[in-house]
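Quick heads-up: structures coming right below.
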Structure P
Amino acid sequence: MNNILQLKGRFDQRPNGSKPGSPKLPKGKNVEAIHLRELADQLAKILTYWQSNTDIEGALVSVHYKHIVAKSNRMKAVLAEGSKAPTESIRGAKFVWEKDADGKTIQKHVFTHFVKLNTIEKSIELLDKAATVIESQYGGSLSSQDCQKIADKGEYSSNDIVSKSAFLKTVVDGNYVERFDVDRANEEITQDSIITIYQTGVETKKLLAKFGIQIVDDRIIDGTTLRLTPDEAKLLYNNASYLVAMSLTDFAEINRDDMSDEIEEWVDDSGLIPKPSNEPVIGVIDTQFNDKVYFKDWVEYTNMLDENIPLSEEDYKHGTAVSYIIVDGPQGNPNLDDGCGRFRVRHFGVATHNGFSSFTVLRLIRDIVAKNRDIKVWNLSLGSKSEIKPNFISPEAAELDRIQSEYDVIFVVAGTNVPEGVNGKNMKIGSPADSLNSLVVNSVDFKGKSASYTRTGPVLSFFNKPDLSYYGGDGKKAEDKIAVCRDNMGAAYVSGTSFAAPWVSRKLAYLIHIMGLSRELAKALLIDSAAKWDRKDDIFHRIGYGILPKNISDIVHSSNDEIRFLMMGTSEEYETYTYNLPVPVLNNAHPYYAKATLVYFPQCNRNQGVDYTSTEMDIHFGRIIINKKNKASIKSIDNNKQSEEGLVTLYEEDARKMYRKWDNVKHISEEIKDKAVPRKAYDSGLWGLSIKTKERTVTRTKEPLQFGVVVTLKEMNGVNRIDDFIKMCMARGWLVSKLDVQNQIDIYAKAEEEITFE
């Protein structure tokens, strides 16, 4: 086995030097004056509506696009307020699926803007003027060739009607926009609900009071997310359904994990386990903990519920079983001995076994994390029976994402199970397993097959969830399940994603605390280890990138024919890059297959709906090519051509599908084929890594954002070339260190020693 290498050196940074040219229509597209007139008429009707409805002191306008649109193709002129871009007024985004003229179902973007009434008036005027120019100068239809002549050659003679710049922007807006509307929610509310309203010009409590809804601060999160009773929700829907951006039932039920009645007596009591010392601490947020179990000294327990809430014996079983796996799971499950040792647990009981208020848990989690800053890994094995919504992230997941963006922590979240009695063949995962920054874990049986109770992603119809899978038990026999201690009666045998997640929490905590890796590198290394060379794309939505190896040794080492190395960086400009990675050459070729995994923790905005992640990092990794102009570029292993000069811009749908655009985990890999053909070594013989960073909104100030990359090179002929690689890297100025397990254990033990001053 080879040790994993850490490469430390300088990444270069450069701003985006390209400047957008004049707006142009896509090749072969036409914009007709009649379409612009129709858009103007729709805005006129919307204006009339909001002139008589003044509750929000402005207007909500939903812009329905013809398909999924890239950030660069969203409106430039229509609905612009002064010098501001129209994107600054976006308050929400969603997908709709509608049939085209041929009956084919098309996925489309819908953005909801909040604007002033005079902005609508100016937009109507602008659309009418552009339509007039097209009618008078171009026979009612402007072609892409005509548009290009105006943009490139200045062939435009209607400045007295509308300026060339405003005309081109309006025409391009008209090409992508299908219609304008005032969208309304129409759900039936029968239970307490968590409802998010659009941000408008009126403070939330004052706005709700207009509709007879009196609400206190304790029932509001982030200014626009509210907990409402059924009667309050009905008032809102009846009076202002246009305000509702998203809603879901508040009281979620914990997925019922299968717990058999089969009990075996433990061989011994607390003598089986030594007293805890300086082992790493993992945080557990779950149901309650039974402090009578043999490993109780390893768990610091706090009941976060009101002391007046009665607790039964059942309220302790789930949480105790989860903490057992983290503390001493390998003892009862020797077939899953991961070599990670034992961990201490700080256990917070936030729920009972039969249900809990999502809103209450939302408020508790942030407080718990903020007061326990020494904990880096949090296990959350609670989940909703309900499926996630297709157009927005759950409030629970959004709160986890915000916490992970703001604090240096990571959550391991169970992928949720199919409820008992439900046919869940294609049932979507439940919240908070839609948290993008979290490491979401699904379950497989001991044969490596997806468990019978497993639910599926993706999230927001695009993001890959779960991230990976692990063994959570499945079947009728005790040997097919996970052995846990949940009381002082003996061993119980259970199965569920709840009991797969804590095994992954152990490995993650080992990488962060013992091996000293950042959360970015630790998450990337686990995903890279799960993503086998022969994986199939169709397993993404149920198993994730793959099944994690059982033993930590298989994660912190690579096989003898592989070179695996880690790189950390911080994106401060548009591009963060190095063209200085030497890869061994044999007979003028690189005899390697390559794969790479990128992980970062972006800020997220639930109010933006399907446009949830605020930052995109685009990875390019591969051989360096020097062109005739002596300019270097990367020939990426996945043939990624995004953002390259002189190339046709990809459609947004293709960029998302092929290159995971806007996903905060990127895994790219070459396919291992029966006949190995080494890659040609170009003149430099070097490889490069480039991370290109883009922000979703123009108003957000770009802040430095840390990322982690794991690269694996697999020698095609099975030869171990790691020593050659190390020497070549050192010769090019890289600081290369081996991830030595025993050395890191010694360092951790020394760092955790208590010093007594005499």
Structure Q
Amino acid sequence: MGAEKAKKQDFRKYVIWFWILLAGPVLAILLFVLGIRLFADLPDTEELQNPKTLLATEVYSGDMKVIGKYYAENRTNVKFKEISPYVVNALIATEDARFFDHSGVDVRALLRAISGAATGNSAAGGGSTLTQQLAKMLFPRENLHGFSLIVRKMKEWVIAVKLEKEYTKEEIIALYLNKFDYVNNAVGIKSAAQIYFNTTPDSLKLEQAAMLVGMAKNPAYFNPNRFHDRAEGRRNTVLRQMVKYNYLKQSECDSLEKIPLKLVFRPEDHNEGLAPYFREYLRDVFLKKWCEENRKPDGSKYDIYRDGLKIYTTIDSRMQKHAEAAVKEHLTELQESFNKELKKKKNAPFAWNVNKEEIKDLLRQGMKRSERYRVMKKAGMSEDAIEKAFNTKIPMTVFSWKKEIDTTMSPMDSIRYYKGFLQTGFMSMEPQTGYIKAWVGGNNHKYFQYDHVQIGHARQVGSTFKTFVYALAIQEGYSPCYRLPNVKTCIDMPAGQPLYCPDNAAGEEKYNGKIITLQFALAQSINYISAYIIKQFGAQAVADLAHRMGVVAKIDPTPSICLGTPEISVFEMVGSQGTFANKGTWIEPTFVTRIEDKNGKVLADFAPRTEEVMSEEKAYVMLQLMKGVVQIGTGIRLHYRYKLMQPMAGKTGTTQNNSDGWYMGITPDLVSGCWVGAEDRSVHFDHGDQGQGAQMALPIFAKYMQKVYADKSIKISQGDFEKPSKKIDIEMDCSKYNKEVEKSGGEDFGNEDGGF
């Protein structure tokens, strides 16, 4: 009996020790976790309900397309219902098969992982649930080791449990997919779908979803853009996991595994995408000012890189696309012609009358404006060292309209190379609302970051300024058919200065001495008549009218403004010409309608300023006057070359030496303006047949309007301008007078622009 009793006591000891050894660690862990929860620094309920994530600010077009983002992390959150079920199923099958059965910590998976670690079985898998992984992403670890890492891991268990209490399972999945960094500036499932496949999260195909989920194991290691085969293999592993957990049939998996990994890789870059010049102006000027002037409820400034604002703009993505295509098409051809001329110039790209010292000075100015110079100067390099570096040949990639060119040249030679390119600024606006529909600030934002619509220094506008001169005449009672002798006019100047007696441009002498209408004079951009009008009413009156029509640039009230000496931006010129199409009321060009926070709360609404400048009747008369430019004048090629027969008004402009070419085009629903010229005025065409506004700038407007009219998704009038309800008792059909001049003066119409 004694021996049997002893055996029972020994057995009892073994059982007790067994449970101590088995339950002790679990109890210790539970007590440890309880201690962590009670005493450790864990996120509170507020932090869990509002985890800190950096959200990209999105820029929307007027037709609700995302045309750009500003971000520290390229993340835009989506809701669970906006995510493809393929993504959800693949994620659960691969990362956490028991996701819907646990409450944040999966004890079974944890024990399996511990067992695997102890036995060296890597196939046992990890023990972290999706919720634990989310906890680690929302509240990142420090670089910890040993006991500190164990403590941190247990903290994540506690956070995971708390997350499960605060969020539904669907919300946790959405949080996870929105937070995950898929590399290549793709943070969150929305950016990843866009950058890797040019689609949205709800439209991902099964094989695409599997690839993205596969990256969760190690996004850098399975980066599909760098390691194509590796990413494809990982995708197939995910597909097999989906078969294992009954989300996919084996036959479907076999078929999907045979599909090659096809990326539609579109990395997001501020130089790429629609309207880069507009987006940069919006960021660097408009939003910078708005954020300075507007504060959050807590008094801090809004941060466009982190706060997930939504900026709703007036840009029409379709019109913007057409404008950018028109610029590229025309300038590719125009640059080819210009390059042929440059090959004949010994000072290329500069004009023959620019001496070596002037060229050296221009190149040195270009050097000092470059980013390379600023970096070197900041690094403390001397001027001599910088200049030596700029004259040392290095490998580089340079811009051309057809494709980028890999070459070897010195930075100074590259400055000279780029000065030979013709630049542009184009803007199109809806005159009734002031909404800007298209904004092309230059050739290529990667290589030419100077915006020629608004930011850049204004250029002389040439004969496009004559619209202000003639508008004053119309306001003072003149009609389009008012007839004047085409003779030289001299204007008195202040004491000590000679009379101002501008000449007509070359090619217009055949009309000298003839009686012509105002419509004909504007159509042919005849300088004598512009000088006559400004002599009658004064330069100050013209300048005042231009300012009332939205021009903010300084205008010196000298007689020479009648030929277009003022320097005005494309932005201001388009806004001013919209006055005629908007029945005499100037409306401020507008490009933002509202700003919302990340939750959709409206932070600001924007409405344009307006000013009644002239009566509806006078504005309509001006349109009839300007229609002559297209019907019989310098814009006639819109009809015979570009087959644009819709009613439209316009005005060309060319400055001295063909340095600047302009065109302003007006239709009932759109007012557009374009400037073309080189960075330096000493770089230009030698002859007016190539250098006039009708040749340099008008074709961009023409190609743009061709595309807009052909786009059936754009609802735009192709009819005539609306007539005022009030009867206009002045003569506006000048065809009989114009034909008389045409017959006597020759039939070579529309080939020259008065300019200076």
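Structure notes:
- Comparing mean projected area of the Cα convex hull in nm² across structures P, Q, the highest figure comes from Q.
- Each of P, Q could give Kirkwood radius over Cα pairs in Å, for residues 337-448 alone, but the derived value 15.3 comes from P.
- Read-out helix-only ellipticity at 222 nm (-39500 (n - 2.57) for each DSSP H run of 4 or more, over all residues; to 500), computed value -7500, structure in P, Q: P
- Origin of the derived value 50, 16, 13 (Cα extents along the principal axes in Å, for residues 441-480 alone; candidates P, Q): Q
- Ranking P, Q by mean count of other Cβ atoms within 10 Å over residues 385-392, the structure that comes out highest: P
- Origin of the derived value 17.8, 61 (Rg and Dmax of the Cα atoms in Å, for residues 521-704 alone; candidates P, Q): Q
A short reminder: the numbers here are calculations on the coordinates, not readings from a lab. Note that the coordinates shown come from a computational prediction; the quantities given were computed from them, not determined experimentally. Cβ atoms are built from the backbone, for glycine too; each structure is taken alone.
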